[in-house]
Structure 1
Amino acid sequence: MNYEEFNKLALRTESPNFHQPDPRILHAAIGCVTESGEMLDALKKQMYYGRELDLTNVKEEAGDILWYLAILFDTVGTDFGTEMQRVINKLKTRFPEKFEDDLAHNRDLEAERKVLEDT
């Protein structure tokens, strides 16, 4: 397969619909991914280059993610407390007693969604 053939076949599956996202949500999402990548880079340096894990940097990147989440939560009308409770409610639904491999692989997505919507 050559580039032209690949391009033709690939582009036929592109959606013709494009909807402009809320710029604050986009800013927050891009920021969370960027900061997560920077945190992952610190782990890469430890794992593959034998460097000591820079915990100050890891904490900084985690704090930066919180900053972007604050923007996101403000934009969508929620807050950290509500979202912390929402994720705990979901996890209690998924793992009623404790983590179990079987429950992680065989999730009741309808029950989880209901809990997420009710919080």
Structure 2
Amino acid sequence: MIDPMSQVQRARDGALAANLMEYRTSAGAILIAGGGHVRKDRAVPRLVATRLPRRSLVVVAMREVTVGSDDPRSYVPTGPDGAPVYDFVLFTPRLDDADPCAAFTRTSGHG
């Protein structure tokens, strides 16, 4: 199952990179995508940097903070070369994991 999913991820990275490069302007372009698609070591930024080496790229990741994990470095993976895969990280609070439908199930008497 991992191999087909990896192929889908790479295909999506290629499509995102192609669209980003096609629609860029002199002012630049912005891609909003998941953390796996914006990794500098293997995803869209790497593809863009390979095809447009003179363009500058900045990668910003949004990472959800885990209670008890206070070291910012633990939220930034590193690539094979040991470099961080994101340039900047915006930390967001953890969302509630509660099932939003659970309250309706209890009050309606169903379930």
Structure 3
Amino acid sequence: MKKIEAIIRPEKLEDVKTALEARGILTMTVTQVSGRGRQKGIALQWRAGEYRVEFLPKIKLEIVCSDDECKTAVDIISKSARTGKVGDGMIFVLPVDSAVRVRTSDISETLVKTK
């Protein structure tokens, strides 16, 4: 199993969600976050002059999926979230060793990595 963490532009969330749903990837967690990348924020012009916004609003999308679905999900997120401009985001893929259902404390058989 893999956990995909994608940091994307807020305006691209609906495109990404729709594309994932079309491929049967329905479960996800979405969080509003702030961050910055290499561009170190952006400079904006206001009446009083220029000011810098260091941390920009972003969306963090988290998906746990099978190893087989991982590449497909990453490709979908990458294509759906891309604008071609600086600040499109990043995708991280992490291993998942186990998953425990909170309600019952059972280890989910479908989420345990087979060795």
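Derivation of every value follows stated rules applied to the coordinates shown; laboratory data play no part. Not measured: the values here are computed from a predicted model. Cβ atoms are built from the backbone, for glycine too; each structure is taken alone.
Ranked by distance in nm of label points 7 Å out along Cα→Cβ at positions 20 and 84, which of 1, 2, 3 sits at the highest value?
Numbers: 1: 3.7; 2: 1.8; 3: 2.5.
Biggest value here belongs to 1.
Thinking of 1, 2, 3, which structure, once distance in nm of label points 7 Å out along Cα→Cβ at positions 4 and 60 is computed, gives back 1.8? Walk me through the intermediate numbers first.
On the way: 1: 5.0; 2: 3.7; 3: 1.8.
Comparing all candidates, it corresponds to 3.
Thinking of 1, 2, 3, which structure, once helix-only ellipticity at 222 nm (-39500 (n - 2.57) for each DSSP H run of 4 or more, over all residues; to 500) is computed, gives back -24000? Value -24000 for helix-only ellipticity at 222 nm (-39500 (n - 2.57) for each DSSP H run of 4 or more, over all residues; to 500) corresponds to 1 out of 1, 2, 3.
Which one of 1, 2, 3 has Cα extents along the principal axes in Å, as calculated from the coordinates, equal to 54, 43, 36? Present the calculation step by step, with values, prior to reporting the outcome.
On the way: 1: 54, 43, 36; 2: 61, 35, 32; 3: 59, 28, 23.
The value was obtained from structure 1.
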